[in-house]
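A.B. asks: The structures considered in this document are given below.
Since every read-out is calculated from the coordinates, none of them should be taken as a lab result. Keep in mind that this is a model prediction, so the values were computed, not measured. Cβ atoms are built from the backbone, for glycine too; each structure is taken alone.
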Structure 1
Amino acid sequence: MNKRIQNLLLLLLILIAVTLTYTNHFDNGFVFDDFNQIVDNPYVQDIKNIPSFFKDATTSSTLATHQVYRPLTMTSLAIDYYIGKGYNPFYFHLSTFIWFLVQLIIMFLLFREILSKITQSEWLDYFALFAVAIYGLHPANAETINYIYQRGDSLSTLCVVAAFYVYIAYPVKRKFFLYLVPLIIGILIKEPATMFAPILFFYVLLFESENSLFEIFSKKGMAVIKKAFLQTLPAFLVCGLLGLFVVKMQNSAFEPGGTSTLNYLITQPWVLFRYFFTFFIPTNLSADTDWVAFSNLFDERIFAGLAFIVAMMVIAFKTSKKAETKPIAFGIIWFFISLIPTSSFLPLAEVTNDHRMFFPFVGLSLSVAWSIGVLIINRQSTINTKPIYKYGVLLLGVIVLSAFITGTRQRNEVWHSEESLWKDVTIKSPQNGRGLMNYGLTQMAIGKYDIALDYFTRALIYTPYYSTLYINLAIVNNELNKPEVAENYYKKAIEYGSKYPRSYHFYAEFLFKKGRLQEALSNAKMAFSLSKLDLKTRHLLMKIYDSLHEYENLEALVDETLKITPGDSFANFYLTNKNTEKDSLKSAEELVEKNPSVGNYIDLSLEYYNLQLYEKCILAAEKALELDSENKFAYNNIGSAYMALKNRKEAIAALTKALQIDPTFERAKNNLVWVKENLPLETP
């Protein structure tokens, strides 16, 4: 069989195996940050909003603290929403997965190009394919493929791999800088793609300049570095300038979430070891670990992590000396450099996160697969003469890949729903307060309030200042008919999360249901000021404005919301009502013109009042009084209109007249009490 056809068939077999492995993930739901960035984000709901993703970062999340500049990631999500005609997870997963398969194809081409520079072995392609199989089936990568918003990791990695392939495979085309096109796309997807430049620098140094890492520190070290740097200068310029641009475009309110830079930094060597260890033993994967930053400079894990880094550097230096082992060194370098954005000086909220392994595992797959390749090729004659060795090697490879397939399918099942995901987190990361809380949320959603309260209480031990936890404690206590306890928790949520919009939103919702409309309005406005993208807050404000008869504010909010998301059913409901009221007014005016009766004038007066046309309301009621001077409804309408205009004197006069006509008229009584208690003695 032709070698090329054989390779294509084997690659196709790997792609089929990967696809079959992931067949149980396509219907997995939205989880975690998917809600802030996608589900609750109105800008995702209309592809006409795509230009806004490039304007700045404010349309990327409902939370200002999460608003980062990733315009092409957001664009891809809006396209998936359009294709799926809504939030259908299948189409979001399908999109991510198709590009994942494309990445695997390009990875094979890239690995083959790199390996062909140092060997002409007939088994070269097999080890390139094996590296792709390891990567494509690895359970750790399921953490990225299942996490819809974190497609940024997979798509940006695809772009970096594509940029490398174009650079290496088409050297004569470098003068046209075509390799920079996928790189630019990758950086606009997610920032770690900027690590392309330093990784490329080491590729050029090792493979094209044919130097070892030792030569960097030799007498000619500066010349070696200068040559490689000048060759990769265009990549450094693009990565540096575009990277700075992306950071500048982030919302000024963006918070990476970490606290101490020093504590975060000293923890990362141990985190790097965890990532490396997970490549070989991926048994403790968790969507949200309970790892915290080290605070003790003498923590033994720091020294163990540093020892690991030193050991890996020794291996990288030694394997860089010989041409046949340079891919091993290059893969190690890829692994460490790709982790710089998340494992260095910028303290992130989580010290470790499993989806961060997606990019570095490209290099590690190459390094590990070729390490095995070197061992086998050096013993090729023995293996060829003893079939048991050949079949033993093949069997071992099948066993490893089968184990990865099993693990990946298990992780897909874990990611199936919020309940299954957070249950797994509580088992794998039992001291993670957020994990305990989120599993409690899944129980509260199905009415198991006692279980939810138990998990929330346990979470409080590990996260005593977590505002979201206090919100959920408030909600569950309110469901358990403890409104006073609930309100105290809402106030705690605001105390610990004064910059967090949902602290105010849920308290406003609680107050609205209690009929405390002005307090609800104040808190809802605060939530809205902190997150203008949150549709739930917009909807709550609409209900409050409607209840307070603040129709002008309601109309403005409805119009603004429909400009962002024309299909919003909640806003369209109020728009329809507004148009219905206008049609009703037109009918009332035509009826008065045809038949100017007392009843028709009273009805017209009410129509004017509902549309906040208070002066016209008064005029219509006065027309009714011309026909019936003792009409209590006309006087009550006049009084109500003056109430809205905050004219205390005229309101009292009209309402008093209505009660003189009918002392039992409850509506006028209530209005009069409200005027005397709420309007000032002297109208400004």
Structure 2
Amino acid sequence: MGDLTRLLRPRSIAVMGAGWAANVIAQCDRMGFSGEVWPVHPTRAEIGGRPCYPSLAALPAAPDATFLGINRHATVETVATLAGLDAGGAVCFASGWREAGEDGLQAALVEAAGPMAVLGPNCYGFINYLDGALLWPDQHGGRRVETGVAILSQSSNIAINLTMQARGLPIAYVACLGNAAQVGLSDLALAMLDDPRVTALGLYIEGVGDAPGFAAMAERARAAGKPIIALKSGKTPSAQDAAASHTAALAGEGAASGAFLRQCGVAEVASLDALLETLKIVHVHGGLSGTRFCSVSSSGGEAGLVADLAPRHGLHFEPPAPATATRLSESLGPLVRVANPLDYHTFIWGDVARTTDVFATMLGDYDAGLFIIDPPRPDRCDPASFQPALDAIEAAQAATGLPAFPVASLPENFDEPRAIAMLGRGVVPLMGLDTALAALSAACLPSVRPGWRPWPVRSGAEPRLLDEAAAKARLSAAGVAAPRGITAPSLAALDPGGARLAPPFALKGLGLAHKTEVGAVRLGVTDPAREVDMPGVTGYLLEEMVTGGVAEMLVGLRRDPVYGATLTLGLGGVAAELLADTVTLVCPVTAGDIAAALRGLRLWPLLDGWRGGPRADTVAAGAVALALQDMMESDPNIAEIEVNPLILCSKGAVAADAFIREET
């Protein structure tokens, strides 16, 4: 595949088809495209008010970009012709390819294209709002801009919906991938990011595809200072209900994709609203440099809402420094309680100088500030009385050099012309209080380990389950501590005395993935000969029980069909899914990655000496996780490893139960 520049920034556009071609011409005309637009049709005299050329060979020159609104079989032939003419690229609109079971036809399209870039097939195309070039057969809601964000969507409908936003966001490109037979997500993203007029990238993702390629693309974007914000769909697979291991249930697609994006330095959001609002922030400010925010409003109700909503987005509003609080009290008077969020009442309303002083004083103590303000709707009201406060917000940003965000509690309370004007002056209005908080949290971009790439994807045969004794033998060989124990095919054959094992014992049935659920784990056993048989087991494992445990953890690794392999860490034991306090990382990871992930657990205090209790040896837990990672990296046949529970003591960690699946 060649360079995408000619396709995305064309000086000449050819269109083929009838109705679809007319739509593309109309969209280019509405956007003021200054280049050539050439309709091609064997029998028509004109399309969209332009004279038709009877064939591609009759064109004045090889087109930079071609929209193919023709049937799929004709599309393959036409792509071959375009490639022979040294055209810049094509958008293939027709459906009926791999998505319809026609893999061979899609392969023929790729072969016909050769090095020429092809978007699709089954693709809506793209919009270039910078140059007014649209290979897009439908309506859209965008406008011409000089700079802006690029949006890449794996859903055409979502792409159309995003163009209809009335939030003031300047959009430079909107593009769809379709089947991505040749040009993939990372290829198209890089091509748009390479345009110096693009400030950031927004993604609507249904599937990543090439994970290492995506990570490389994200690294190039970071190097260029262009943040990436992503909304990932399809994160709740029902297959988790039937997962064979605790790790599989807890590290589903949502956990894995979220970890992957985070480790690539991509900010993930949960809604289209948050995607747009976060893109506004990074378009103007890039990623935010700190997480200390202040909130300023003229109402206690708004201040209370901010305080209530902030925790769900991981935001905390620290009180102002004593010197700042003193100065604010002097400015606002004794009736105003200085706090953060700050309700400054309305004593200074309408006084631009005093309001600016208060806003700048508060803002100067933090990394950025929210200023809650809902201007009256201009069609039925007069918003003039709100202008002094809006001017003061802009003045506070100018005076401090810190981001000041006007925030409307309801999204419709900032009209689009006002939002566009403010963004043009470098001030970002945010629409909807909850969405604004989500956007501010996302704009504090994840930190990234330079050069990180996920492991390659590996596919193999259906894995088989090793019994616990065999799994623990493998762990012991890798340096992971396990209880002393013995195995036997029957209870009568277990001889703890001969092995010099000391009671109490843990007695377990072998050959089962989940032993507790079927009564195949018995604790506190003193004499295995007195126990009754466990139905369905292939043998027995008798071990000394672990003493001195402080906490139980789950540590699990599994191969992933998209991201290579994942590591899941969390509070473990039989209630692992019930607690649901886990974090997933994509391999490879470091000891520092693991330590940071553990500190992010909701129940981390239980590991860290809650209420004066003993601290669990989380360093040892990290060492176990790294040992398991080494095992999986060195042995491509291992499909999954799980230790649950890993019993953490004040010093050391012991694998009390183990689970390995390997391909044969």
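A.B. asks: Figure out for me which of the structures 1, 2 the number 15, 40, 25, 13, 6, 1 belongs to, where P(r) over Cα pairs in 20 Å bins from 0, in percent was derived from the coordinates.
C.D. replies: Among 1, 2, the structure yielding 15, 40, 25, 13, 6, 1 for P(r) over Cα pairs in 20 Å bins from 0, in percent is 1.
A.B. asks: Upon calculation of mean count of other Cβ atoms within 10 Å over residues 8-15 from the atomic coordinates, which of the structures 1, 2 produces 15.6?
C.D. replies: Comparing all candidates, it corresponds to 1.
A.B. asks: For mean count of other Cβ atoms within 10 Å over residues 152-159, which structure out of 1, 2 has the highest calculated value?
C.D. replies: Going through 1, 2 one by one, mean count of other Cβ atoms within 10 Å over residues 152-159 peaks for structure 1.
A.B. asks: Name the one structure among 1, 2 that distance in nm of label points 7 Å out along Cα→Cβ at positions 296 and 320 of 3.6 was derived from.
C.D. replies: The read-out was computed on structure 1.
A.B. asks: One of 1, 2 was used to compute Rg/Rh (Cα atoms, Kirkwood Rh), for residues 160-383 alone, and the result was 1.06. Which label is that?
C.D. replies: 2
A.B. asks: May I pose another question? When helix-only ellipticity at 222 nm (-39500 (n - 2.57) for each DSSP H run of 4 or more, over all residues; to 500) is computed for each of 1, 2, which one produces -22500?
C.D. replies: Considering all the candidates, the number was obtained from 1.
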